[in-house]
Structures are given as C-alpha cells and as structure tokens.
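S.K.: Quick heads-up: structures coming right below.
Throughout, read-outs are computed from the coordinates displayed, never taken from laboratory work. These numbers were taken from a predicted model, which means no experiment stands behind them. Cβ atoms are built from the backbone, for glycine too; each structure is taken alone.
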Structure P
C-alpha cells in the first residue's frame, strides 16, 4: 500500500487504486498532432549536431565523464558524455533528467548494460549546463515559457534536445547505430514519451514517474510540481489547453512502437499517478510495468525499490537490446 502519512493538503493518490490506474489511457489526439511532430523531427534532422567536447568533469563507474555541446532545433544544447574507460562501447543511452536539471555527474551511473556509453542532455534553460539568459530556469516559469502557441512552447525544444543528443552521440560513436536506448525520469520521462514515436534510432526505453500524461485529467488534479503552475495558468488562459494537447505524453505514447518499461508510482505529490499510468496504459508497443510505492517522496523501502528497478531495467534492456 502507498504511504498514508503526509502533510499535503490533498491526497497524492487522488483516491485511485492500482486497478483504477490501470484503466486510464490517453485523450483523443488533436487534429494535426502527428503532422506537427513529424515536421519538427524533419526540421531537427536538418540540423547537423556538430558535437564539441569540453572539459573532463570526472571518472565514475569506469567511465570518463566530460562536457559536450551540440546543435539542434532551437539552438546549441549542453550535455554530459560518459564513455567507457576501457574497450569500445557496445550500447548507447540517451538519459533525460527531472525538472530540477542536472548537477550530479554520477547519478545515472552505472548504466543499464555493461560496456555502454551515454549522453545526458540538459534541457534548454535548466540548471546547470542548460542555463540560458533567454529562458527561465525554475520549473514553474519554464513549463509556461512560450505556451501561447505550439510552435513556441519550450517543451518542443526540449524534445528536440533529446533527438539532437542521439545525433551527437552517434556522430561521436558511430558504432552505436541501432544500439540506442532512452531513459527519462519525471520531466525527462514525459519529454522522452513525446520524443519516442518520431525517432527510429531508439530500440527500447524506460520512463520513470513520467509527467505530461493526459492533460485533461492532469488539469483536474492538484500537485506540488510544475503541473500546478500549468493548472493556474489555464484557469486564466483556457486557450492554452489547445497547445497542451499537442504536448500530451499519453497521446504520444499511443504512437510508440518500441518496447517501453514504465515505472509508475501509486503515491506522488509532484506528478499525479493518474497521469503516469495514462502514459503506460496508452503505450502502443511491447510494454512492461513496474509499480512503485511512491514517487517524489521519501519512504521506507525506497532504496530497496530503486535497487529492484535498476535490476529489472538491466534485464529489460538486455532482453530487447542484447548483451553483444
């Protein structure tokens, strides 16, 4: 059972049992959804990544980690690159981050498969390497930037940042073509779901407590995360709902065909569980579910649950991407 002792003014389970959550899917796609995203992907593909390596920031779990930057739709992006210290990389991963950005170079190591390389893109505007003077850096402001139209909404450039990261990694390590996996958690999970349907370079993915799922439902659920800023904005700018419909991670999930491991929480004050499970329920390809007791919340047993998720993740990617 999810934790029940908390001080929130709302119930972070939103009254849903696991059986309830498993029945939630995606809203109807707005007209032009597929055409919008295909056009963005085609535009992104026309931008050569031109990766440039920067300073070495450390050695973690047998990997050399250094800064890297690359071009993509929306401008130059920054990332961290992890390459095996010994031997050639046999698999590659693009790994997104939560809405707090990324400051810890070792958080996502070890990687799901041994002998792998990874690129950790920083979403435009977010700490620390992604900071830009033209973009807000706090989640509540960032999630509303450019929301006046689907063409200007900042999440579009964040998705392009993942595509560009894949292009940069493949230019740096061409042998990884056909051997890429995608991982994203929270913000990175939602952006990952939006990126997956249009990019055939990814063989499999894991989305952990993903956000941006089923906006019509999400807008009815209080939370402590960026979704609350969106809810407040929509109350005074209802026209934003039309833009949000084009950035619905559950709608995008219906177009995903690659295998996806979804790790969704029963209790989550920041990302309402119904939105997380909507993404899992909508996935259009092979899918696997790991149910977490809680997300964005410290609880007894959290460390053991994370160890299990890491173990399952390794088995999942080994099954779909091989150990070669």
Structure Q
C-alpha cells in the first residue's frame, strides 16, 4: 500500500471508530395510555437530547392500558414500558418476562367517579350499576381487590367498554353510572361536574399498591444492562427537573403530543407530584421501589387473583439504577 492509500485507510478506520462511538442504541418505550402530564419528563428529556447524549435512540409509543403494555414488554415487542405494578405482576405470572426498575406513582392512582344526582352516595351504592372503562384498564383488572375491600360482590357491577377519551362524556350523558380514572385527571372532573361530582380514591378504603412503574423486558435487561441503567438515569433526572420546574416539561409534552391543552396538563402535573411522593421516594430516591411495599403489592394481587405461576416478588424489581442523590420533594 502506498502512502496515500495508507492515509485513506487510517482515515476510514478513524471514521468507523468515531461512528461506532456515537452510535445510539434503539430503545422503544410503550406508555400505559395516551401521553399526558405524567409522561412530560420523557418528552422533555427527549427534546433536550439527554437520551441521545446517553447513547439512546428513544422511541415513545402510545399505549392501550397497563395490561397491554405489560404484555408488550413481557414478550419483547417493546424494551421498556409503563404499567401499573399490580397489573404487571399478573402478566408476569402468566409468563410475561418483565422487571420493574423505577416507580412513577408511589401511590395508587385509582379513583372511581360518579354523579351524585345518579343516586350514588357511597361505594355501597355501586351494586347494580355500570362502570365505564377500557377492557385493559388497570382498575378493571384490579376490580376484585376493590370489591372485596369495599364489601361488594365481584359481580356487583357491569363493565361497559369505553375509550379513555370518552369516559367523561359517557358519564355526563348518563350512558354509564361510574367511570374509573387516575387521580392526575382529578381537576378536569371537578371542572366538568362541579358539586355533582362524587368520587372515592382507592387509597381511601385501604388499597394503596404501587401504581404506574417503569418495567423492562427481562431478556433485554440481561443483555443490555448498561442501556437500561442509562435510560433510568436520564429518566430519573428528567422527573427531578420537572418537579423543580414543570414549565419546560409541559411545553415539550404539548409540542410532542397532539391534542393536549396546556392548562389542563399543568393541573395534572400537580396531582402527579402527589402520587410520586411517599416515605421512600422522599428519603431514599425519586422512583424508589421499596421491598416491603412491593411485597404488599404482590400479596394484594396474589390474594385477589388466581396467579398462573406464583413468583418471588423480590426477583421482579430492582432499584439499583437509581441515583440516591435525587429525592422526591414532599407534597
């Protein structure tokens, strides 16, 4: 090889090495539902280039319920997802290969809403009523637990399939008596129904399992541990940044996802912060999954569902990727 050829060869090798060094690992995350305020830190970090800087080419996909996202992650269609932890545990017992790596809602987000004018005063009046929600809605999956805690028979209500965006209009039109929703959308219900709004948070009757959590496919975690660690690091930092100043995060969400009203997302984020804060996330790490609380969530699922294959819940989560210097602020 002559001198010129050697120079070109060296340059090619350097270019190849540089390209390899900056290559981004493709990573797909499926949300629990359509994008809302609780997902704004993901859009903010994506907009800021934090995932790219960490070597991750992140793709955000809209979800269709915790059950569907848990299944998708469990079979490896998506590398990472967001799902209510109890629902994820049900999926794991059915063979879904998944591990929780960070909590989003340290508290249960479930709420049942109704109109007082419908004649419902308390949960005791649910008997014979209809509840509107999607088939994969976590509240529908976890209904047996609520029914037992509320002193109702499991078949006390009838479920009606309702799309997420149709819940409020359907109840307003008296097509269903009750709807289930997450607490982060509480303010919109108040604005819509005013003094006629009745509701019960699941935590009010003693049901407070972990809510939405970030879950990762088990095989992917084993083979791409560094990528998962980088994802969790960026995501935890993004949520911390949005807790401290939500304005740029809400802006990124509204710019990145269509059909959202900024004012409503601001209100939602205030409720999200309430759901994120507990004794563990405020003292150990934002997103921390506590062993005892995870065990209680598993026990709740194991009590009210016939798990296909019981498992050790300590093997179904890890908090090892979280930065203990980043702590949630008390709300």
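S.K.: Given a computed value of 14.1 for mean count of other Cβ atoms within 10 Å over residues 122-129, which structure among P, Q does it belong to?
M.R.: Working through the options, I get structure Q.
S.K.: Could you tell me which structure in P, Q was used to calculate distance in nm of label points 7 Å out along Cα→Cβ at positions 162 and 210 as 0.7?
M.R.: The structure behind it is P.
S.K.: If relative contact order in percent (Cα under 8 Å, 6 or more apart) is computed to be 20, which of P, Q is the source?
M.R.: P
S.K.: Out of P, Q, which has the highest value for distance in nm of label points 7 Å out along Cα→Cβ at positions 42 and 242?
M.R.: Structure P gives the largest value of distance in nm of label points 7 Å out along Cα→Cβ at positions 42 and 242 among P, Q.
S.K.: One of P, Q was used to compute Cα extents along the principal axes in Å, for residues 90-273 alone, and the answer was 54, 40, 27. Which one was it?
M.R.: Clearly, the read-out refers to Q.
S.K.: For the read-out helix-only ellipticity at 222 nm (-39500 (n - 2.57) for each DSSP H run of 4 or more, over all residues; to 500), a value of -9000 was computed from one structure; give its label from P, Q.
M.R.: Working through the options, I get structure P.
S.K.: Once volume of the Cα convex hull per residue in Å³ is calculated for every structure in P, Q, which label goes with the largest value?
M.R.: Q
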